[in-house]
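Asker: Structures incoming, each one as structure tokens.
All of the numbers you see were taken from the coordinates with simple rules; none came from a lab. Keep in mind the model is a prediction, meaning the values are calculated, not measured. Cβ atoms are built from the backbone, for glycine too; each structure is taken alone.
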Structure 1
Amino acid sequence: MAFMPAPGYHPYFNPTLPYNREIPGGLRPGMSIYIQGVASNHMKRFHVNFALSGDDIAFHFNPRFDGWDKVVLNSKQGGRWGSEERKNSMPFHKGSAFELVFTVTNEHYKVVVNGSPFYEYKHRIPIQMVTHLQVDGDLELQSINFLGGGSAPGQMPMPAPAYPGVGATYMNRYQQLPTMEGPPVFNPPVPFFGRIQGGLTPRKTIVIKGQVTQQARNFVINFKVDHSEDVALHINPRFPEGAVVRNSFIGGRWGKEERNVSFNPFIPGQYFDLSIRCGNDRFKIFANGQHVFDYAHRFSDFSRVNTVEIKGDLSLSYVQI
């Protein structure tokens, strides 16, 4: 079963190094770039570049383990490096997983590492000139995600064609894509409660990015009916059992559990990227771009399902409903 990301959500899973790709639709205010990876046990340095066509770089982010651990930030214009900015602290740890987030504003690149604000780098080159993201160095990449930054509030996000000249064929394919209509929420607290405006509809997709805590026992994702106890879909990873349990709670009773999965994407201490799509007759669940399981609708009118609840042993990086 093929994974189809929703407009405004462009993930790349397990990309090889060096990574050098065009930024989907170009760099825009409000866009966030999530990079998840693992620092090498023998890390000396790595870099993330927001690059222009040619050799220039609008923003160079460069952690260096060299005995004076620091992060160097700079821009390259006309083939020449500018004045370095430095932060003499190191938020990355050798051999450890990390989450690095760049949020683009009209004034700055805002850098967040593992959920904590790290730096704001003022634009020296207009972001409209940035075409590529480049990553290389002593690390293993797990995923790169380009999120948001497209439509005005309340509008359907329209993706910029990735391949010029696609025309009607591209737009026909777009009509079949999943949708995400609500605004993204960054680093929300747990427990999390989110509203599904208008209730669940076919092609509605919810994206949840987070990290399982190191000593996790379980966490829960519930798709609920407001002002009732009914749960249309209950996803419950249970770590002592090594199981991902699914069920529904309807009319005051739990139904029959489902446990079979193609693989278990939830590992204590590790990040995950979950995409939950509502279809006409079932939910389709993908983790890190791979199909994990389907869950047939047991709730007769799934349009009444209007709340997402997330609680338990995890931290959240990003939720979009």
Structure 2
Amino acid sequence: MSAVNGTKFQPAAFFLSGIPGLEDVHVWISIPFCLIYVTSILGNSLILFIIKTDPNLHEPMYIFLSMLAVTDIGLSISTMPTTLGIFWFNSREISQDACFAQLSFILSFSFTESSVLSSMAFDRFVAICHPLRYASILTPPRVAKMGLVSLLRGVGVIFPLPILLKRYRYCHANILSHSYCLHQEVMMTTCSDIRISNIYGLFITLCSFGLDFLLILLSYGMILKTVLNIASHAERLKALNTCVSHVCIVLLFYMPEIGLSVMYRFVKNSSPLVDIVMGNMYLLVPPLMNPIVYSVKTKPIRARIIRLFIK
């Protein structure tokens, strides 16, 4: 924060730290980050290509997987310019408008991905609990509507945030400890009354992440109830095996998100390195691991990838 004649003024930009204390090796640190971004984008693009070009995969389960791949690509692209800009060119300054836009994209894609994950849980619920009605319940128009609702909700709930952020005054240190703009950190630099923003942030978090996670738990509760009533042990394992991939990506998505939220709200004296690691896990790990998990655990996609590379 700066002052002239005792008068506080609004800083025109924020400064991103990257990884403090390791500035001398930022170029080397950029190598794993760059590999993660490239792998995430190429891996999710490959999933999209396979599903688009194989008519046998034009089913609700794989359509939802396509939506997940799109949101993962969006998350990767949202943080890649500033992260690699810091590591490669020491470009730390980001304007307020660009910062607010970046955090809005990050949150929109995150909320959209959460909604898509709950839709995928519903898909597994219908497939296992009501297999004979699967085609009549998850029709193509209904799947398209579910995807559209996920997108509109992800954009709609975030729309007021940049407007609120633009109205605040920022009179504390305008240095952010990550290589991208994180909403919680930007809020810590303002000297305005942020109660409305805090209440709204908590509201949309509970109504989005909280509701989606509750629906996922409910879906899997019903799935377990149905599976336990299956007499054949082999059939029970077969039914549960169709859910393994989705359970893995749900854990990969929600665990870093919950950890980051708890840390910023309740842990006041955490290590800066822990903050940075958690922040990067929250945005880098799910887009990286989701295509790997589905490529390994989903037989049709795995077979299609093998045929593609053999050719």
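Asker: Where does the value 0.8 come from, among 1, 2, when distance in nm of label points 7 Å out along Cα→Cβ at positions 68 and 124 is the thing being computed? It would help to have the intermediate numbers written out before the result.
Answerer: Numbers: 1: 1.9; 2: 0.8.
So the calculation was done on 2.
Asker: Can you spot which of 1, 2 the value -24500 was calculated from, given it is helix-only ellipticity at 222 nm (-39500 (n - 2.57) for each DSSP H run of 4 or more, over all residues; to 500)?
Answerer: Details: 1: -500; 2: -24500.
Only structure 2 yields this read-out.
Asker: Something else: Who wins on relative contact order in percent (Cα under 8 Å, 6 or more apart) among 1, 2, i.e. which is largest? Working shown, then result.
Answerer: Details: 1: 21; 2: 27.
Structure 2 gives the largest value of relative contact order in percent (Cα under 8 Å, 6 or more apart) among 1, 2.
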